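Heads up, there are several structures right after this.
Read-outs: derived from the displayed coordinates by stated rules, not from any lab. Here the structure is a predicted model, which is why all the values come from computation and not from measurement. Cβ atoms are built from the backbone, for glycine too; each structure is taken alone.
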Structure P
Amino acid sequence: MTQTQPEKRLKELRELLNTYSYQYHVMDDPSVSDAVYDSLFSELKKIESDNPKLITPDSPTQRVGNQLTGGFKKVRHGSRMLSLNDVFDRSDVEAWVKRTDKLLPGAEHEFFADIKMDGLACALIYQDGLLAQAITRGDSFVGEDVTENVRTIKNIPLRLRKAAGFEGFLSGRTEIRGEIVMLKRDFEKLNIKRQESGEPVYANPRNLAAGTIRQLDPKLVAARPLHFRAYDLLRDNPAEIPTNMFAYKTLTELGITRNQQATVFDSLDGVMKFVDEWGERRHELPFNTDGLVIKVNNRAQFDQLGVVGKQPRAAVAYKYAPEQATSVVKDIVVSIGRTGAATPVAVFDPVSIAGTTVQHASLHNADEISRLDIRIGDTVVIFKAGDIIPQVESVVLELRPKTAKKFDFEKELKTQYPELDFYRPEGEVVYRVKGATGDLLLKLGLKHFVSKAALDIDTLGEKNVVALVNAGFVKDLADIYTVTKEQLLTIDRFAEISANKLVSAVNENKKPPLERFVYGLGIRHVGVQTAIDLVNKFESLRALQSATIDELESVDGVGKVAAESIVAWFADTDNEALLDKFESLNVKPFFKKKTGRMMGQSFVISGTFETMSRDIAADRIRSLGGTFQSAIAKDTTYLVIGEKPGASKVKKAKDYGTVVIDEEQLVKLLGK
């Protein structure tokens, strides 16, 4: 794919973001989630940062805010509805604590933490206990009066509850701030009804809640299941509310819904445990969230710390990693699984989702590609299903290049695997290798895995491999580490001694050299030397597994096709499960940095030798730190010729100035 010119991409992004902004703020009809908007907005900022001369006055990055229209009365807040500074990890939180300690030297303070709700911020004004007004955040100084709509939300009391010890809050002005949300279960039910009636489904709960509150007809608002959850309580006399936790307890007594997860901590460690816990459990919550709010609990200290710009010094918003992002599809490659199934994989520019960097996602099958109409060059929305598996949610059609062509799955199979034939069984969505059953592929894969160049388990020859698979004891490569002597003795080929020998040989290979293990996995286009080069570059299986296409292509001998094949192999869910199984069985490939007197020297062999085989020569060269190449390149140090060498290799060696030696000279170089 050719790179999009910065000017062209900027123009496309600006136009699209302005369209999204209009839909959201003016038409109350958002078409994408906040995460998608933010991802595209971040891309725009990055391009403009790299190309400052291309910044224009009408760019969304240069706009302070969008003007709101509609029939709602503007109302000034009694005190600003402040936003919070974002923090993203422990070091950010520690820096915030140090700043507060510096401003309050010697003061002890507690930390108050609560779940941050993903909804529409709103202030409820009660006068002498009666609901008098509801105001949206707006620009923090001035919001919109949405009282009539808010009155339809069933969990908002029209009169505050009387409670012993809290009678004072029923006199004068009491302001309650919180979020209007649509609970996930209600959102799902609403979308199911719309699907059944043939109507388009809504994008996400937050946008729907925000759009609903700004409808001019309260009857429409009443028909939608909105919910209010409070996060703050204000009185004219601040001394009435000594701490943020007291505010929460008061809210409950007054009959106001608030989060029950809110907790007070006396240490940063406690706060971070809370952060980590809800990072894992956030999907259990009835509403969507993108993080937590952490505050100084003491309200007098909170006020003493003051405000900088629009943010109070005494509070921060801890943001979890986004669960959606956008990226550009660089290619679609096909991976062949152990059952012969052909699985397409989208390869895209690396992007961070839910705390991890992803660069590929399974497209499952040809029908899914057709449904999404995904094409190479498309900008796509990526999300993590269950916070684990990256998937393509949709295509941003407005950013589709004019040159993008429909993906022809059958044509691509012929291009990527010209030596194989594929068919699609009737009633199935998956293309499979013709004439290759799952057992046949497993036997071939296992034979390769235990071969001399890979794990070198000589007791597992071809006949034993076939016997183990036929007996049903081995269903994947990792199963060889689960085979027992008792199982082997049920197979005619094995007796006590041979069974013990095989089990011992397999167990002794639980810590194989990483390069042999990688080669043994059978990744397409990864030969012995490529496996060595990859391992020398990345030094661990996990690092190789997460390598980008660009990083892979930086390895000598790894081109675009090989890099995409590697990425596709690691993206296959069967292969991911296989690697996890190896790990659970305590199979731990190790990396050892190669050293030796042949470091930096590369060899090509042409012809046959008398004293050693080609494979033995290659192993000896590699054991001394040298590189064994299959073809002569400009960096080849030696061409070793035996009987009947290839004329083309000899000619190329002369052209490149490669030193030509014979078998005897090689033996001297190798030494004893």
Structure Q
Amino acid sequence: MKKINGAVLVPLFCAGLLSLQSCNRTDQMEPPIAEKKPRELTIHGDTRMDPYYWLRERNDPEVIAYLEAENAYREAVMKESKPLEDKLYEEMVGRIKQEDASVPYRENGYYYYVRYEEGKEYPIYCRKKGSLEAAEEIMADVNEMAKGYDYFQVSGISVSPDSRYAAMGIDTVSRRKYSIYVKDLETGEMLPDAIPVTTGRAAWANDSRTLFYTKKDDQTLRSSAIFRHGLGTDASGDVLVYEETDDTFGTYVTKSKSKKYMIIGSSSTLTTEYRVLSADTPEGQFRVIHARERGLEYSVDHFGDHFYIVTNLDAVNFRLMKTPVDRTGKEHWEEVIGHRDDVFLEGIELFNDYLVAEERKEGLIRLRVIRWDGGSEHYVDMGEEVYTAGISVNPEFETDLLRYSYSSLTTPVSTFDYHMGNREKTLLKQQEVLGDFDPSNYEARRLYATADDGKQIPMSIVYRKGLELNGNNPTLLYGYGSYGITMDPGFNASRLSLLDRGFVFALAHIRGSQVYGRSWYEDGKLLNKMNTFTDFIACAEHLIQAAYTGPEHLYAMGGSAGGLLMGTVVNLRPDLFHGVIAAVPFVDVVTTMLDEDIPLTTSEYDEWGNPNEEESYRYMLSYSPYDNVKAQEYPHMLVTTGLHDSQVQYWEPAKWVAKLRDMKTDDNLVLLYCNMDTGHGGASGRFERFRETAMEYAFLLKLAGT
């Protein structure tokens, strides 16, 4: 017997209901049927049966065979759509400028940028010394590094203050367990330093010989400890600097924009705490800015004689404070930007003469420019009704230029330099979309649906001009709604393949995000989580009532926590949708949140609830998709996952699909695609990732008959 937080799992029987040979009879398009090997889960006096618990055994040949049978079945069912899938892939890749480069940014006397070469999957990280006309130095050609690997990811390239060394994290499995390596940029050689099981990011002290990095727990993948590493030494001798003993918190290390402080952050869903150390004395002791208090969130940066702190202290939508570098407790915090009920302060950027605040009002990002000398302040004019924007890379203080990014549902991603003094902006680069793309062919709007409690739920929609409101337009409604993450209405070139075939795309800004500030998030988490699902349903109903579409033409999609959204919505209102795509979906909420041995569980009690507490358990059980599958009709469904997923383990969608097939009362498709080489983020290659997008779109178009 195995106990999970006091819950007892008891194997009841193992019945060979169907051989794997018959699972592979894809010539007749028969779906695989997973054996039922029920286990009993008892907690709070409740007993639940899990017939597919055995699918958790990642290394069991029977599990691998079952997943491969699911892949073979999907291929067989979608065989007639394979030419369309290939065409969609070619369309998506064909819109990409293959010889391309990012806008360089200047730091410490070098210009840094990333470029791509034609036909190659991976980026090349480069720099030039002194000017853009200087000779190019290649810091990392990931195409060369990735040879021989099915998956290869480089993360967190960080250059030493003396500009000689580059630390980088490398993941070859897609489990987000990075090993940190260091390259000598003068000789081009990789040093023997190799630091396993990290987040992939390192921060340099000012001596250019000392690295701070975050170690992950090998089992749960929680970012649990900060170590100090001396260049050229064996990682086994690295010094533990800070250990986060509270398993509901994760930790990380970074460096202030001023380069004067190393900063250790610890965070849970509701609480943060920061420690700082002079970057000139890496062997010194970190000191706490302000000791953690449950519910108190703050972030820290440094400028001049003060730390600047964005915090929710007596401010649900956050405000900006400052405090002297030698007196950092909250009793010394002095207000710089006050709290406003209708404005959410998302972040700041500090310059010698200006403070820039990234704010959100009425669902849209605004960039507020404030002079330190008390002169006039203003907002950057964005020029569109529905858009997204954000502060970009601004590593230097001594400049009047603010670099920011901008995009909308019809405007490709654009990078601007904005002169904060004369208010002139210069477009440095706009994503080039090859082919016959013309933004004037498309229209974007903001709609509002009325939720069950009367709240107005915004939706951003885009479609090709000339749309008739006749209720017959194929429409894809996308949603997420968790962790306070706001899905902003940005451009997506791949989406053109749907829009040009008559689809409407709608993005539902449901509760659980922070589109309307912090309260919008609080109303969509913990014991308010059901609002997320009913908001999405309200958006679907509004699209139907407004004659954009009808139930036989409406499709829904969400990934990860958005996959939870999909799973709950199809249990509640399967009649609203003709088809649903659930990508890497978090659908086995209760069983997962009872298991402290897998990633994310303990750190997310404040997001979903702790099922060891009966009230939270009952509430989570009321919406958990896997636990609420019932004998009813369901839409056509495509469910995707990755064998090495570290965020949502592959067995959640696999179990869910098996249970759906067993219980549903219709003949609609339920397809499972398991990428056997990747994890939560899918393929690592620049073009390869679009193969899954093409597969998803082919599924939608097959159902739409387009």
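Given a computed value of 9.9 for distance in nm of label points 7 Å out along Cα→Cβ at positions 74 and 610, which structure among P, Q does it belong to?
Numbers: P: 9.9; Q: 3.7.
The structure behind it is P.
If mean count of other Cβ atoms within 10 Å over residues 130-137 comes out at 10.5 when worked out from the coordinates, which of P, Q was used?
Q
With helix-only ellipticity at 222 nm (-39500 (n - 2.57) for each DSSP H run of 4 or more, over all residues; to 500) derived from the coordinates and found to be -10500, which of P, Q does the value describe?
Answer by label: P.
Taking 3.5 as the value of distance in nm of label points 7 Å out along Cα→Cβ at positions 362 and 578 derived from one of the structures shown (P, Q), identify that structure. Mind dumping the intermediate values first?
Numbers: P: 1.3; Q: 3.5.
Answer by label: Q.
Matching task: -0.51, -0.66, -0.95, -1.30 is the computed value of log10 I(q)/I(0) by the Debye sum over Cα atoms at q = 0.06, 0.07, 0.09, 0.12 Å⁻¹. Pick the structure from P, Q.
P
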